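Readers should treat all values here as calculations from the given coordinates under stated rules, not as data from a laboratory. Everything numeric here is computed off the predicted structure, so don't read it as measured data. Cβ atoms are built from the backbone, for glycine too; each structure is taken alone.
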Structure 1
Amino acid sequence: MNRRITNAIRFVMDELVPPIIRDSKFFMYPFFRLAYRGQKISEIMDFKKRVYSFSRDDYAEFYSNLNSISRRRETDLNGACIDAILGSLDSDDRNVIDVGCGGGYLLKRIQQVLPESLLAGYDVTERPSSLPSDIQFVRGDIMDLDLPAECADVVTCCHVLEHILDYRSVLKKLITGARKKVILVVPLQRPYFYTLDEHVNFFLFPEQFVYEVGIKNHHWQRIDGDLFYIGIKS
């Protein structure tokens, strides 16, 4: 199920269903059972309580073993966001780092438009088997991310910050690592406890997110329920 469809379903549930029903465990249980293929439903429904006590190993194991409908799709990005990302790249962008690269779909698309550029991915899970050998990959917890200052022309981070407990410190690292541009995508979503996405942060107002990023020269737009953001450093 692609991102555009799931965003449409989320809109109906979050905007049209009364909150007292929408955030009821009994109401949401069948949706969790479907989304997570009937596996470990009680544990996953209590994810927002449990995640704050996770160790780094617990966090990595949770995402490595997650068997949800959304984890089986090629990318969390909708097509319009992908087009916006690719359209924002310049021919002289010599290196790009995708933090939280997942299965590497975005990196493979970037390689098609920047075939001569050095590309690298960073993720908590193992190197994707489908990732081309000439794309570098580093496995690690995003909280351990240590990008040297201006080490890449472009740093991308898409559908990741909503999963990170201390996302503000990660934002600083992403900005530090970018020489020219930081490209971010997050869902615009109301905060509910029972969400089918393991999110711990919720960005409902674009202006709030833009303020927190803090880059003076920037551009953002709503795209099919998601926030597409570019911070321009030079």
Structure 2
Amino acid sequence: MAEGQFLIVETIYPGMTQLDFTGPHTIFSRIPSASVIVASEPGGEITSDGGLVFAGTRRMAEIERCDLLFVPGGMAVTDAINDEAFMHEFRRLAASARYQTSVCTGSLALGAAGLLVGKRAACHWAWRHLLPLFGAIPDSGRVVRDGDIITGGGVTAGIDFALVVAAELGGEAMAQTLQLLLEYAPAPPFDAGRPETAPPDVLARLQARLAPQLAERAIKAERAAARRN
């Protein structure tokens, strides 16, 4: 890293959702004067929930500090927040960072690190109700900022989130340039991306599919919250 560069550390873990990570990474890695490190607790290869393997990650313990800490979400985040080795390094890096950030259920990791007490935070809509376990105030916004904590909603909100971060670091013109470069002009074929707009039968089917996972994730989140207290 060149002297004076803004250091972004992206912390990933087995089972994270790759788009939670790769959306923001695509933008972060193009911010002028920023240096990006992809890190994990063990280092080396990390397999995402869709089977994509990310190689060459740095061990979190080898990284002294960062200016911005980022964590993506995924179904396995409730395992990560109960992994004492991961959380030890995550808290250490968070303490060094000016900005603590997340996308999707990554905000549960911020919460488990004790960073969200009394703070507004975004999360995927299906798991947002778990945030109060960590003293956070759930916010349905696509990108939510409370002080120097910036959180994004579910999965695809990571692109919006990263553009907000880019504007914070380099100004709106630079962020707009990156948006144009990536041709980010979403025009989804269906207005079904939020529970408020999805057809009721679609929402009901998805909720039924997620119900078994909800109970298990709630138990793991409660366990992590109890450890924090």
Comparing 1, 2 on mean count of other Cβ atoms within 10 Å over residues 168-175, the highest sits with 1
When Cα Rg over 2.2 N^0.38 Å, for residues 120-215 alone is calculated, the result is 1.25; to which of the structures 1, 2 does this value belong? 2
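Suppose you compute mean count of other Cβ atoms within 10 Å over residues 104-111 for every structure in 1, 2: which one lands on 21.4? Mind dumping the intermediate values first?
Numbers: 1: 21.4; 2: 31.0.
Working through the options, I get structure 1.
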Suppose helix-only ellipticity at 222 nm (-39500 (n - 2.57) for each DSSP H run of 4 or more, over all residues; to 500) works out to -12000; of 1, 2, which structure was it derived from? 2
